[in-house]
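Peer 1: Multiple structures are listed underneath, in structure tokens.
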Structure 1
Amino acid sequence: MAATHDVTNQVPPIVGRDISTSPALLEGLRREGAGWAETEVRELALLGNSAAWQEAGRLANDHPPVLRTHDRYGNRVDEVDYLPQYHDLMRTAVEHGLHGAPWTDAREGAHVARAAKVIAWGVADAGHLCPISMTYAVVPALRTTPDLAAQYEPLLTNNVYESQLRAPLDKGGLIAGMSMTEKQGGSDVRANTTRAVPTADGSYRLTGHKWFTSAPMSDLFLTLAQAPGGLSCFLVPRVLPDGTRNAFFLQRLKDKLGNKSNASGEVEYDNACGWLVGDEGRGVATIIEMVNMTRLDCSLMAAGGMRLNVAHAVHHATHRSAFGARLLDQPAMINVLADLAIDSEAASTVIMRIAGAVDRATRGDEAEKAFRRVALSVTKYYLCKRLAPHTVEALECLGGNGYVEDSGLPRLYREAPLISIWEGSGNVAALDTLRALGREPAAVEAFLAELALASGIDPRYDDALALLHKEIADLDEMPFRARRIVERMALLLQGSLLIRHGNHAVADAFVASRLAEHSGVAYGTLPTGLDTAAILARAAVSG
């Protein structure tokens, strides 16, 4: 080759390195009682970023699922065809217990271990984690109806993945989905018009159209419909116990911005058979148990996405030179990278704390259940809202190389907005927190008690906490101020945890840049005098 084609000053492949775990994630894993899972978490991180699984994730996104409504003879089949690699991703996630397995795992920290494994394995592909998340989340909702839970929970928690469509109770393991929203209502599920008519055998017949049904090839779904007693929750299988197809018809798949490996579709129920979950008229209260758990996974995916952003940006800056020096040694780039790393550390720290609260709440700890209520709401809002600009800034660190598909950053960029929309967009999440402030004093008290644990250590934190107390005491125009209030709550929770448990350099920089009065807005606006070297040392990519 001619000398003009010599390749110099290019960054070595990041594939094969552990880029999804971080010191903050592993420290949180141990602190929240799941240190016993560290070896598996590390193994999953390396496996997910191996050449084989990165290729599987790429193929599953480059060749999205395809809907087949009819066979060659004109019979309805309502199938979605995926690449084999998608099913391989699903099988691996299930075998490692990323779905419903923690609900039957008696070990302390089982839900914490699962949270860390989701972040570790998520480097391979985000799309297939949607049905994995819903399978995890359906269990607590089903437990409101013990007879249904007794039948289906063992299969939802079993580490077996079977993609073939057949009667659910004849399979070795099940995947669950959710079918709530309708085209006239969106987030306002009380506007749903799908009808549910009770029958003599105790089942219901559902008729209506669902605008968004995630993972429509799942075995069964929780869905909302209007019953005689009001909006209610139902379990709807795709195949009935006798092996016949339910009246569950796929109309089309959504052409989405990202999350391409995962199908989302519109579903028509035409007198479909379903079973009541919870009580009639209590549909929202029942399905909110599932929504809360999927909100946890939205936050997990945000934390995982931030870690991937930092890994790509720091890896590039470590090996790329410009203007006579490595990018990693250039002051302006140091400021940007350290700023990105602070958000990533804070995200990993707070999400492991919340996973610990989930774990303890499932074991009967009422105080932790109360804390989780508000902590999860504010964290879902803030982390998921923060991921998109975080991803843009990380992509920019790679310059033009980051804008090219081969870098992997464009796929992360397309994924970033989804989790801020999924399970309640920004306004929905913020207003949900305001509802808790007004109606659930025990949850608010538990949250504020957590914040108070960091009082008296850093005056800047104390000042920010005092401002929050003033904000929530002022009842005027609270809905208008909802985002500002919830953002402050989220930042104070992260700051409290970093001050008490985090790396000192990271905590100092977080408080100075996120809670101090004159903090910057854009990434790369950290004040001087911070230990950026210590921050970036924790952000380095191993291997």
Structure 2
Amino acid sequence: MGTDLTFCSRRLPVVCLHGCVASSQPLASTVGLDVLKRGGNAADAAVAIAAALAVTEPCSTGLGGDAFCLFYNGNTGEIRGINGSGRAPQAQTLDFMEGRGYSAQAPPSAFDALNITVPGAPACWCDTIELFGSQKLTLQDVLSGAVELAEVGFPVAEVTAHHWANWVAVLRDAGKELGEDLLIGGQAPKCGQVFKNTAMAQILKELGETGKPAFYQGRVAQAIVDVINQNGGVMALDDLISHNSEVITPISTEYKGVRLWELPPNCQGLVALLLLNILENFPQLKAVGHNSSDYIHIFVEAVRLAQTDALRYLGDPAHVNIPLEMLLDKSYSHQRAKDISMNRAMERVEPGPVTGSDTVYFCVIDSQGNACSFVNSTYMGFGTGLVPKDCGFSLQNRGASFSLCRDHVNCIAGGKRAYHTIIPALLTDSKTGLQKPRLLAVLGVMGAFMQPQGHIQVLLNMMEFGMNPQQALDAPRVFVQYDHKGDQWLVNLEEGINQEVAEELKRRGHKVNWPVTGHDRSQFGRGQIITVGDWWSPSFTQADSPSRVLWAGSDPRADGCAQGY
């Protein structure tokens, strides 16, 4: 048996002074860096990358999906966010779903047209430019790099080719005449094969010229409604016309002198903050050693507690009351941490009492100190696989995250946003006496329910173990998931974690999957990190101030890279 060379690489951190981008596709990173060099800022470059990824990685992201943005203003230190997630069609109530014969025990297929929510990404791109952009470049300027990639064509990268082929059946099941825009002769493009998408290029041009109406009104909106209704969905033109992004205030928590910022519900940034708060109660994390059995045991148990709470309380705040203040109170996590025993895995995990798939992540820091943390997704690969006529993009299946239980916090309702897995993150210095929050990093790890777990693992890799951004992304990871069929928690351990650790975790009562190798490692997410200075270095002291040198890493589990100048 030959050696598995998948992800067998040696990467070093990118270091630069003026501006830096990191994404899962080299061509998209190049597009973003070009925008910075043309006078655009971090927000401009982030949208340019988002559009380029929609072209080069349509099996993970695109115009038919959702997006979230975190922006740090280098001048004022203000941190703001945009929730670019779409809502369920107004007609899609629980009564409607039950009338169709669906229930919590028998929901529609994850790829059913009924799971298409309004695509929020195009509006999020436009709003990001309007609210946070440099105003030196027009939206048309920002999208020009993606337009060129779509018109001229690009060679498909290796990891993308693998996932494209993996999800191609979804496009075929949705109808060959629909999915042909995203195939070559009915097949997924191979690595190195040049792929063009002139239909998407035209939409990107129209979006650049006229903004949101180009997508949410007119021919594109009609094509979206037509393909959904032809396949049993109930989206109407009014659902698209009435869509809007939401400008939001991020939520955060402090950990050992730094503050981690996430977006509030309906996205699962709350999970990362709950997880970090629980882990704060275990000061021995560094002492027990990176990826030791004790370290992973504590981490796994903390994930189970945080994820259980999120699944119980997290939904659309416009429809349910979420006790954020109570959940983020350090005393709450202190009580939750008491449930963790070092000797044995918890048998069952209940939510604490309170009163009261596949995604792309990328980040940018510019020469003015602005930073943008951005995530864009169609959820499961190509989403539903339904492609509106002459549009060149597939429609997401985010509605598969809704519940059909009437009393569930995430129960389906018309105009409601689903529990959302995609989350961007940002890190600032929490030391007192600073005139404004000092930016330390933008970071993210894409990949469904892995995302908050990935955020905390790479953060601890830097903070507790002194890894640089690239090392923090390279290190083997853990993914804790709940297996509904088996009614148990599964601990997935990536290749590189010792067998002795896996055996000890089994002895403590964990259900362990080890080793996870090859392309299956995609379940551990694909991340990007840019830090300001080397504050994570073991030689850095509290008396030091981070330098203005930017350090960046890009996950070897993807095709991408970090670039700077």
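Throughout, read-outs are computed from the coordinates displayed, never taken from laboratory work. Here the structure is a predicted model, which means the values were calculated and not measured. Cβ atoms are built from the backbone, for glycine too; each structure is taken alone.
Peer 1: Figure out for me which of the structures 1, 2 the number 19.2 belongs to, where mean count of other Cβ atoms within 10 Å over residues 215-222 was derived from the coordinates.
Peer 2: Working: 1: 25.4; 2: 19.2.
Of the options listed, only 2 reproduces it.
Peer 1: Which structure, out of 1, 2, was distance in nm of label points 7 Å out along Cα→Cβ at positions 23 and 199 calculated from, if the result is 6.1? If you can, show how the numbers build up before the last one.
Peer 2: Numbers: 1: 6.1; 2: 2.2.
Checking each candidate, the match is 1.
Peer 1: So Rg and Dmax of the Cα atoms in Å, computed for just one structure, reads 22.1, 65; which one of 1, 2 is that? Each step should come with its number before you reach the end.
Peer 2: On the way: 1: 23.5, 82; 2: 22.1, 65.
Only one of 1, 2 returns 22.1, 65 for Rg and Dmax of the Cα atoms in Å, namely 2.
Peer 1: OK, next. The value 1.5 for distance in nm of label points 7 Å out along Cα→Cβ at positions 271 and 527 was derived from one model only; which of 1, 2 is it?
Peer 2: Numbers: 1: 7.1; 2: 1.5.
Going label by label, the one that fits is 2.
Peer 1: Please compute distance in nm of label points 7 Å out along Cα→Cβ at positions 183 and 495 for structures 1, 2 and give me the label with the greatest value. The partial results should precede the final answer.
Peer 2: Values: 1: 4.7; 2: 3.1.
Looking at the calculated values, the largest one is 1.
Peer 1: To test your reading of the models, identify which of 1, 2 gives 0.45 for FRET efficiency 1/(1 + (r/R0)^6) of positions 191 and 343 (r between Cβ atoms, R0 = 35 Å, to 0.05) when calculated. Intermediate values should be presented prior to the final figure.
Peer 2: Numbers: 1: 0.45; 2: 0.15.
That value comes from structure 1.
Peer 1: From which structure (1, 2) was helix-only ellipticity at 222 nm (-39500 (n - 2.57) for each DSSP H run of 4 or more, over all residues; to 500) calculated, if the value obtained is -16000?
Peer 2: On the way: 1: -16000; 2: -10000.
Computed on structure 1.
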